[in-house]
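**Student:** Input: structures, listed below.
Here, each number is a calculation from the coordinates, and none is a lab measurement. As the structure is a computational prediction, the values presented were derived from the model and not from experiment. Cβ atoms are built from the backbone, for glycine too; each structure is taken alone.
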Structure 1
Amino acid sequence: MAGGAAGGVVVGALGSALASYGLRALTGMELGRVTGLFEGMVLGLAAAAATVVAWRLSLARPVAVVAALVCGAGIAAMTAAAGGRFYATTLAILEWRFPHSDLRMAGVGSALGEIGTATLEGAVFAACITFTNIIAKSRQI
């Protein structure tokens, strides 16, 4: 599980740095606080936890994916409620800062709200990572 958290830290930190610095280099504008290290860590940990549970309990693939959906959704909802931001929120900030762009996140955000959007994002992320790990392990990749 430490590997999942560490991977999330690396991906979250790199993604955040590249997005923030790239946007600043291209436009001269600061984006503000966006998805980063912490959010990457918690989602990586949620996906790793779901994968470990699926392996240890020898869960069928559909059950493992549902467990990952629940795990990812729960941790993402708690993180968003505590002030964490996920990519959908970051994209909404981009849309707000660049109103003439073709980016349209307002419909998703208004339908689900920030915590709902983060919950959906966390659920899908954890389920995809868990499913991929289960497939890779079954094929001995």
Structure 2
Amino acid sequence: MNKKQLFYWAGTLQLLVGIGAVVSGIILILDPDGSNLSLSVAILKDSPFEDFLIPGITLLIINGIGSILGSFFSFKRRLFAGQITMILGTAMVIWISAQVYWINWISWLQPVYLIVGIFEIILGFVLYKNINSLKTFPL
């Protein structure tokens, strides 16, 4: 896989994660009881949250807007794309780990997004290590 493909994969992954997180975050903000996503506030009983408002805001800003912004850095092959990808992957792993700690494994999407986060960390590291050999960053 060449460097351009690495940037493409990072950008595509970030964009897909970002779009899903923006949509889910907005739904949780507008409907903090979680019913529009088939969630119940009862699953939050062992968490510091009474409803899904704060998790929705966090999801929207970090995983949503952050990932969409990260995708622009990746698609444009910018200098810090590797570091941003690693940060976003780490944020995803922390997000899923916190979910599992507080609400347990409740969805098949949790392990999927955990793997996505780990993949983002690895992909970001590979980009970071190889980025200096790519002479021009913009397309």
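**Student:** As an exercise: mean count of other Cβ atoms within 10 Å over residues 97-104, calculated from one structure in 1, 2, equals 14.4. Which structure is it?
**Tutor:** 2
**Student:** Matching task: -27500 is the computed value of helix-only ellipticity at 222 nm (-39500 (n - 2.57) for each DSSP H run of 4 or more, over all residues; to 500). Pick the structure from 1, 2.
**Tutor:** 1
**Student:** Right, here's the next one. Using Cα Rg over 2.2 N^0.38 Å, for residues 17-64 alone, single out the structure from 1, 2 with the greatest value.
**Tutor:** 1
**Student:** Further question: Using mean count of other Cβ atoms within 10 Å over residues 41-48 for the comparison, can you identify which of 1, 2 gives the largest number?
**Tutor:** Working: 1: 25.4; 2: 12.2.
By mean count of other Cβ atoms within 10 Å over residues 41-48, the leading structure of 1, 2 is 1.
**Student:** Matching task: 2.2 is the computed value of distance in nm of label points 7 Å out along Cα→Cβ at positions 49 and 113. Pick the structure from 1, 2.
**Tutor:** Structure 1 accounts for this read-out.
**Student:** Among the shown structures 1, 2, from which was the value 3.4 of distance in nm of label points 7 Å out along Cα→Cβ at positions 33 and 57 calculated?
**Tutor:** Working through the options, I get structure 1.
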